[in-house]
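Take a look at the structures listed below.
Nothing in this text is a laboratory measurement; each read-out follows from the coordinates by a stated rule. A quick note: this is a predicted structure, and the numbers were derived from the prediction, not measured. Cβ atoms are built from the backbone, for glycine too; each structure is taken alone.
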Structure P
Amino acid sequence: MISVDEAQQIILNAVKPMPMERIGLDRALGRTLAEPIQSPMDHPPWDASAMDGYAVRCEDLLTASRERPCRLEVVETVLAGQMPQCKIGPGEACRIMTGAPIPAGANAVVMIEATRQVGHGVDVLEPVEMGDDIRYRGEALRLGEKILDPGIRIRPAEIGLLASIGKSLVSVFQRPRVAILATGDELADLDALRGASQIYNSNGHALAAQVEETGGLPMNLGIARDDPEALRQKLRDALNADLIVVAGGVSVGDADRVREVSTALGAEMRLWKVAMKPGHPLAFGLIAGRPMFGLPGNPVSAMVTFEQFVRPSLLRAMGRCDIFRPTLSATLSETLHKKPGRRHFVRAVISWQDGGYAARSTGDQGSGILKSMAAANGLMILPEAVSHIPAGEHVAVQLLSDIPTLTAPLACHL
């Protein structure tokens, strides 16, 4: 039995990055950038007005006030998308719109609210300083500047940034196909007639959702019965994927056949059993060069082990730099007890209280109680050596989303 950290290292060392592909920018949201991006231009490409107003020479307006405005002759109007034709001389101004290039000779923009139109001229009601409301050439981006590194998740801001330099195609890592297989005669499909000794297959659907949330492409292969030949055929089908996740069948029961069958198919097992709770009977190996995870059959154990091992592996395969969930420190709201020897992942509710984070468990931590996972927005991480954590102590908490809900949700009234 090895530690969580050792298991993560063994697994991540076996994961290889997916190939790259070029896709249209409008399809790149949520994907992982696979190329460094440098700006091919200055942005803005010229000095531009930051607002609607008048391009002026600040030295012409040193004495301007509402009582004694300075009158300027308007020699041109420049709209966004147009280039100015005139040079601004003493006593002159150019009517200008937001984003339009600054004409030669002007060194400031006075906002329209500080002016009063008079015939073909304009009265300026207050002075301006050099550079006021001008966006200078290259202020946002410089030619040749490195602006994005590979390995980042492309968000709307990155989409906008790439569009601002005219990049219509972008290189990203391919999304891994993940075969998901639940095992056990006790499982029933959702639309099937459930036998008296059966439960519905929640693992297949929950794990597929976790794969999709991570960015992979789930291939739900359904249920493999507790029969070596049925499992063997399902695992052969799974070889069409880039990564394989099997839930159940990795413990020590008479019908737990995953290790036996996968080894017969040529799998090279790298680890079996991890010092953690829930999720102790975890298996990992390579089958036909593909990472294969054997997760526990209990639904909470399957989801927690996915979070600790499968999710980081998928993100590593997709070229991501940030492969682990964010963690924070929170004050424990209750006293917790555990047996030493294993790292515990306690389903928890994290909230903001009195200027800091507070954590409490979601109640009964049985590995079959999915509602305790649904109620959680984090996992408290209790170290292997500890057995007693009193209320008021600080604990590390792994968040279950990148942007956690840390307060009670508002009621929605339709």
Structure Q
Amino acid sequence: MEPGDTGTILIRGAAQLLTLSGPPGARRGAELNELGIIKDGAVLIRDGVVLETNTSRRLENLDGAREALEINASGKVVMPGFVDSHTHLLFPPPGSPEREMVKAVNAIRTSTAKRATAEARNFLDAMARHGTTTVEAKTGAGCDRRAEMKLLRVLEALREEAVEVVPTVLLRIDPGGGAAMREMADWYIGALLPKALQRDAVRFADWACAESPNDMGCLLDYWRSARAAGIGCKVHADQLNPERAIEAAAQNFAITIDHLEQAGAADWSALARSRTMATLMPGWDIDGPAAPARALIEAGVPLALASDFHPRLRPNLNMQSVIALAFRQFGLTAAEAISAATINGAHALQCAARTGSLERGKSADLVILNISDYRDVAHSLGTNLVHLTMKRGEIIYREGEVAKRSSSSE
């Protein structure tokens, strides 16, 4: 079977099939450890959709499996594809000066949308090779309207990629900017969001701004406009005092609040009483404080894990490494980290009805790993374990052989 083939497919013989089947909502607490494991598991797929999951013996005997194309997963783990729910895929562009916003914005302004799209596609291809099947991507060029509109065009151009791209408009403005900040927020509300909706290039409205009393009016107006248009709301909370952002997220039904490296006990108690999920990025700052993942889980906050991929500052696009880092840095079990990087990542992007688990009627978005026990993912930092990646029943990546050394070079 080659990339692009569809029809009826039977993946059989998996040492462990992780279905992630379970309750309809985002997983909380002990639910994160429930992976829905089937030993000697199999998945029957038709036209890109999961028909059945069960043991290989049971599915092989179904009438619908007899003419299926078979993929042998003997000795391997089969699981849902990774859902990377927080990335900065587009900005700043590769090669732009580190931490220099003005120069990074200028790099976008002087580049073409075609070039930025090509660079993003290269990253998406690399994500597919590492098992990611759905990824969130943001704008975020700050107070530069021309650059933001160009990034919006790039998001529009990425709609048909093999890896599904979930587009987010990121409002990133300097704190304490007074009238200038208000003017920029009004432009996002009155121009950028409507244009993004018209182009079907926005699913979420995110906010990244250092905490300041001046921020909150802009933030709430931005969110109200987004929610009125049917756009989900998100917020970065990576500042030293995230209480105000957490309160606003909980009270205004934000889908996720992200980072939380500085959050304290009062903060996670408030989150647990809300509908808002927490998205954490292990490895975001190796030398800084770790987000309180264990405390959030014990408080009952639904948790997602993401890469926070950033072409310049954090070029890690391997969600397997995110799981391994969460195991080491946050103290999560391998099962908790896998749940947070698949089904809960899908809930963080409001697409769990179609992806994030391998259940009847869902998209056949999955990965086959070169391990026989899922716990090995947590012990394989920096390694790519992917044998095959499938999106909507199509193989988008298959592990290949390394080229042999030619005799002329010996």
Structure R
Amino acid sequence: MCESRTSVPAGQVPQGWEVRRLEQMIEVLDHMRVPISAEERFKRQGTVPYYGANGHQGWIDDYLFDEPLVLIAEDGGNFDDFASRPIAYKISGKSWVNNHAHILRAKNGNKLDFIFFTLAHKDIRRYIAGSTRSKLTQRELKKNEVLTPLSPAEQSRIAAVLDTVDEAIAKTEAVIAKLKEVRAGLLHDLLTRGLDEHGQLRDPVAHLEQFQDSPLGRIPREWRFCRLGDVLQTQPRNGYSPQEAPAFRNGYILGLGCLTSDGFAPVQLKNAPMDAGLDRFLLHDGDLLISRSNTRELVALPGIFSDVGYPCYYPDLMMRLVPKPELSAEFLELILRYSVSRTWLVASATGTSGTMVKITGAGVMQIPVAFPPRNESHEQQRMLAVRNAVNDEVRALLQELTKLKSLKSGLMDDLLTGRVRVPESITDGGRHT
């Protein structure tokens, strides 16, 4: 996102556009807000959305508004992160808004959707007061300058184009969320039923004799049940603990962000220090890592390292696991992503300050695991192939989502500055903008 999407150098305002103060375009309905405590709201659960500074916060049994509106935080907003997180959002229908959000209604023929898009990622930090909790007063809100077409029809056309991209983004995100749900269910089926030689899930009801009891429940009879430590070549080994080193080598230390809910991603690489002892933490393609310190939601995330073209080392906040030949690293990563394994590990995590918790190598070794031995049956490979096919779908959709978001960013840069004009042949498609 651009830092100042709606700013135009003096003398370069597009023909048919002007710079307006926001108060010329909107009516502020803050006088209609009704504060309500969390305790009272708990007693008044209902079906009406309840909104605050940064979006939907719950439900209530009555409404204050019943129309399309734009909300922008009064305090506690994403003002410093405007480029990546919206500072304004649209609502419609019955709603209740608390006193932490300004409520905007379009006036003088201006289009609400255009107002939303021109504010959503706008840098308004010069209008913000307060050092500990940023606050946007109503007075400062109204002083905001907005570059806008004089024609309401052109405002509508711009909003229609951006709405179309937003809809595509929302649909793609919904498909990704659904596919991840499917993946979680598939993971459960695979790790409790397995795949027979025909690639079909075993049926524990129709083929009772093919299953055995275990502390993890019924599992295929030929599977092995044990503690994870029994199938590791060595104890889990923590990574490099940073020392003071003024010089850097041609390589990287992984950041915790490299272990994601979808596996390893080289998204957070830090310069590796010049340290003689660093080489024992050098990673090789296919190494299995797990985060050992993070929040409860993110601790114990596994990932298979893939070569990024430069030497990479893992940090003290991660462990490296080396399974015995009977269990492939990729299949062990599958087990560690299973909700039962994660629940076990997170339950063993300890923490004394803030939200950060830690797991230990000893705790990892105690995880109960069940798996098909890595032998001539190739069941591990069959199961991984099914999981990987779903992962490929998720990955392709995530790439499409990235392209759509990049497209939207470019369109906003062009359309909201008037550098590119939307043809009159493009209409709002019947939207009430």
Next item on the list: Consider the structures P, Q, R: one of them gives 17.3 for Kirkwood radius over Cα pairs in Å, for residues 12-147 alone as calculated from the coordinates. Say which.
Entry: P
Check: P(r) over Cα pairs in 20 Å bins from 0, in percent was computed and gave 22, 37, 23, 16, 3; which structure, P, Q, R, did it come from?
Finding: P
Next item on the list: Assign the value 0.90, calculated as FRET efficiency 1/(1 + (r/R0)^6) of positions 180 and 332 (r between Cβ atoms, R0 = 30 Å, to 0.05), to the correct structure from P, Q, R.
Entry: R
Checklist line | Structure from which 8, 29, 29, 20, 11, 2, 0 was derived, P(r) over Cα pairs in 10 Å bins from 0, in percent, for residues 164-339 alone, options P, Q, R | finding: R
Notebook entry, point to check: From which structure (P, Q, R) was distance in nm of label points 7 Å out along Cα→Cβ at positions 348 and 364 calculated, if the value obtained is 1.0?
Noted result: R
